[in-house]
Structure 1
């Protein structure tokens, strides 16, 4: 049974159809890349998985470990092991990154019926994760994403992911606005978190990210549905030939 199974998913936003019969199956341990032109529905898919309001599912189903994900509240999805990395991470002035991370981690543990981590346990866990991702301790004392560069914001999200240990991570255009050095750092963090128990869906417009996070499967999304699936060579084909051929196929 796939970890994530999307069947004939159709979604409207403000009465306009964005996803139109989308099908996708992701097995445990796999990294799937979803590529497509602007307006094809890539971010809509990420938001629907996360449970964002204002996205009306008009047809289809989403199963996470065989359970109806659409019936779960966003915090339930997170407790089950879903993590969404946003294209533009939020700034939260006045809240230290450490406080934010501890609150998020313990909220998930409570939801799962697990004991909250004590301060020493939490500090040890953060130090270990930050060390592996080359994150400076000083960064953890600052307000969440306040004054952070694009690369630091993304690295902070990867740290959140490392601490929360999700089973399914969805990265929505995580390469957006990053220079090549920041891209490498983020990709390195993601690659360290690859495991047979963890699946990832990497949503991107450009092929360059997939030079660093090499996917098992590449899908082309056009006009709200997946029109082609292949290996990593499909991403190279898109880079060379563009999306026009697939937009015509989806029409």
Structure 2
């Protein structure tokens, strides 16, 4: 049996059901490349379930899917994943391949950054459009295709969630000054005023941690904001409904 087990967004989110399954697994892995699980979190979880966890990073996870499935065909294997197990495409591929090979699989769902961000934003969850990612630009890699996704969402009066690349080694998203430059470059290329400097956007940082910050700022103010380490995402609202305006005024404008 292969278990894909969601850990939620903080170590306090893991369910009693997930702990029970972990204790009966013959082998336990924890995936470390899509989130912010620390060494201390891994050690604490290991003490709770009474077994050692093997760490999976991107190469070891994606290159050894076949080995994980083969192991799960003979014994109970648990793969623990921050957030919800079936949000990331990589985990879905593992699920599909296990099914194709006749290996039993069970998913233990948990809260994901996607659902948490919708709730924290105070925006109506059914008014969110397609999600996109702002890549951490390098010298030879500067994609701006996220602009088209935002434009389509706004055209349908839907809000946009923009995930910022998360650097596992640095445990941080790109700083907002760099993100500001990326947004400006995208607007300069398309010139459709989708990312007008005066447009208000939301910044959600370290959701569900003690260091969480929720900010409502203009795009032009991004370059002046400094944040601690941790994952950050941006929400670009479409036209607000009356109830959304009331909630945002109460939560963001009045503290």
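No lab work stands behind these numbers, since they all come straight from the coordinates. Keep in mind that this is a model prediction, so the values were computed, not measured. Cβ atoms are built from the backbone, for glycine too; each structure is taken alone.
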* If FRET efficiency 1/(1 + (r/R0)^6) of positions 24 and 232 (r between Cβ atoms, R0 = 35 Å, to 0.05) is computed and equals 1.00, the structure in 1, 2 -> 1
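When FRET efficiency 1/(1 + (r/R0)^6) of positions 80 and 200 (r between Cβ atoms, R0 = 30 Å, to 0.05) is calculated for each of the structures 1, 2, which structure yields the highest value? Could the numbers behind the result be given before it?
Working: 1: 1.00; 2: 0.20.
When FRET efficiency 1/(1 + (r/R0)^6) of positions 80 and 200 (r between Cβ atoms, R0 = 30 Å, to 0.05) is computed for each of 1, 2, structure 1 gives the biggest number.
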* To do: Supply the structure label, taken from 1, 2, corresponding to relative contact order in percent (Cα under 8 Å, 6 or more apart) with the calculated value 28.
  => 1
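With FRET efficiency 1/(1 + (r/R0)^6) of positions 8 and 64 (r between Cβ atoms, R0 = 25 Å, to 0.05) derived from the coordinates and found to be 0.50, which of 1, 2 does the value describe?
Numbers: 1: 0.90; 2: 0.50.
Label of the originating structure: 2.
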* Quick one: volume of the Cα convex hull per residue in Å³ came out at 125 when computed from one of 1, 2, so which one is it? -> 1
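So mean count of other Cβ atoms within 10 Å over residues 152-159, computed for just one structure, reads 16.4; which one of 1, 2 is that? Walk me through the numbers on the way to the answer.
Working: 1: 22.4; 2: 16.4.
Corresponding structure: 2.
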* Given that mean projected area of the Cα convex hull in nm², for residues 48-159 alone, derived from a single structure, equals 10.4, which label among 1, 2 identifies that structure? -> 2
